[in-house]
Structure formats: C-alpha cells, structure tokens
Structure 1
Amino acid sequence: MLLQSVGEDVRTLRIVSKAYAGREGELTSVLQYVYQSIVLSGRGEGRLAELLMRIGTEEMRHLTTVGTLITRLGASPVFTACPPYPVSYYSASCVNYARETAEMLKADIEEEQNAVASYSAMLCEIENPAAAEVLSSILAEEHEHLRLLTDSFEALNASRA
C-alpha cells in the first residue's frame, strides 16, 4: 500500500492535518452525510438517503486514510485541526444541520467544492510524492462526489418545476 512508503515529515503533516478533523475536514463530512441520510430516510427519501450514506462511507474511508497518513507522517491522529496537539478539539457544531433537502444538497455541494479546492491546494504545496499520490486519489473521489451531488440537486429542482 502506498501509505507504507510515507515516513515522518513535519512539513507535509502541517499541510494535510486540516483535512482530517478541521472545520471543513473529513470528519465533518462523515457526520454531515450520516445526519442527512438519517433525516431523509425518516422522510421516505430513500434513494437520496442511500446516496448520501454511500458518500459518507467513502468520506469515512478518506478520514481513515488521512488519519493513517498523519500517523505515518509522525503524529497521533487526534480529532483536532492540528494533530498531534490536543487543542481545539473537533466539535460537531461544524456540521450543517439543515432539514430541507435542497438546503442539505447546497451545503453538501459547497462542502465538496471546498474539499476539491483544499486538496488541490495541498497538492500544490506537498513535496512528498507518496503523500501526494494518496491525496490525489482522495481528490478524484471528491470530484465524483461533487458531480453526484450536483446531479441530485439538479434532479430535485427539475422535479419541483
């Protein structure tokens, strides 16, 4: 696995740590998609609920990957925006708790746009080829999430017209 070739690297650690449990990091994405899936499922919007849970599951894999990367880079994967420092612990107040379907999808699209921009910026800064390859694969999946969510939002709007 590519992560096995990553060694301690403080510079790269500082660059990637915000993707873990920062305000717009993978942990927020996981919790937001799970929340939304539960709400939508309870309202009988099963297809969209399933899509969001599937994306949330992929985001959980990203969380695990970034946490493992942080460990390989030399820090403990503490749920904070700046591992390994136990400051500014993650707060679930970062999650968008919208209740309307359109508002949920708008928040998700914005979240995925931020993820794409964030991972793209990280890749411009990272000099560690193994870490860059790991982040590149996550970035490709974030692009796919953005496409799926945009399609869902457009379908929702078309059904309301």
Structure 2
Amino acid sequence: MSAPAPGARVALCVARFYAELADKLEGGARDALYDAGLIEIDRFDVPGAFELPMIAKFAATSGRYDAVICLGAVIRGETDHYDYVCTEAARGIQQVQLETGVPCGFGVLTVDTMEQALERVSGGAKRDTGRSAAEAALASLAVKQELAGATQSP
C-alpha cells in the first residue's frame, strides 16, 4: 500500500451505541493512522450507525479532511431494524465518498452477536475492522493523490 502525502487530515466518525466496541474500533483505526505517520485526526460522535452518513458528509464537505473513517457496530436483534440500519449506513457512506471524492473507510461491524463483534475489533481473534477501515481509506487517498499529481499526455 502506498502512503498518502504527509500532513493528510482525517476525520473519525464514530457511532457510540456500543461504546466498548466504538472505543476498540477507534483504537484500531488510530493505530493504523499513526503507523502511516498521520497525527491530524479529529473525532465526531453520533448515537448510532444510521447517523454516520450524515456526519461523514459534513466532514467530507467541510474541506478540512482528506479522508473520513466511519466506525460503529450493528448487532442483529429480533426485528428488521438491523437490515435497514446496515443497508442505509453502507449505502450512505458509499454515496458520500462518490459524491464528494473524499475517501471514506467503512468500519461498521454488521454481526449477529456481541461475541462476533469483539472478535473483529482491536484485540480480537479476527481482523481488526477499525484498522482495516483506516487502511482502506488511506489506500484510496494515496491513489487519489497519485492520480492528481499525474501529468496529462498531450
């Protein structure tokens, strides 16, 4: 993975409904950002994953951030609510990056149980979703910056 230009600013948009998971997702994302040499990181909190697309759009259109990373968790319950929230969070975050050109990392856990969620965050037995979301956003940003610096052929 190529690295983004030094000095890139990143916004973390964090759904706090499951605070323990949110903290672990944020920790993984911050570790990836620090490893990439980025320190200009701001965090914006919302109650749940359904609100993530809106704050991602606010961050992306502010002109202050080169990338946005959305973090949160949705755990299946007994109703259809899970399906609506997961679908709209994913669709909305994708729409933000396509409309604004600001890369958005999707670090929203969509799982059946808390145990599955804890396996997929910093310190868990499976892939760290917060770290992966940050790495994906940075990879997209690096490509964007590379293409922006490319010279046009006559």
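What to note about this one:
- Structure responsible for 16.1, with Kirkwood radius over Cα pairs in Å calculated and labels 1, 2 on offer: 1
- Computed 17.4 for mean count of other Cβ atoms within 10 Å over residues 74-81 - originating structure among 1, 2: 1
- Distance in nm of label points 7 Å out along Cα→Cβ at positions 10 and 42 from the coordinates reads 4.7; which among 1, 2: 1
- Answer label among 1, 2 for the case where helix-only ellipticity at 222 nm (-39500 (n - 2.57) for each DSSP H run of 4 or more, over all residues; to 500), calculated from the coordinates, equals -24000: 1
Where a number appears in this text, it was derived from the coordinates with a stated rule and is not lab data. Because the structure is predicted, anything quoted here is derived from the model rather than measured. Cβ atoms are built from the backbone, for glycine too; each structure is taken alone.
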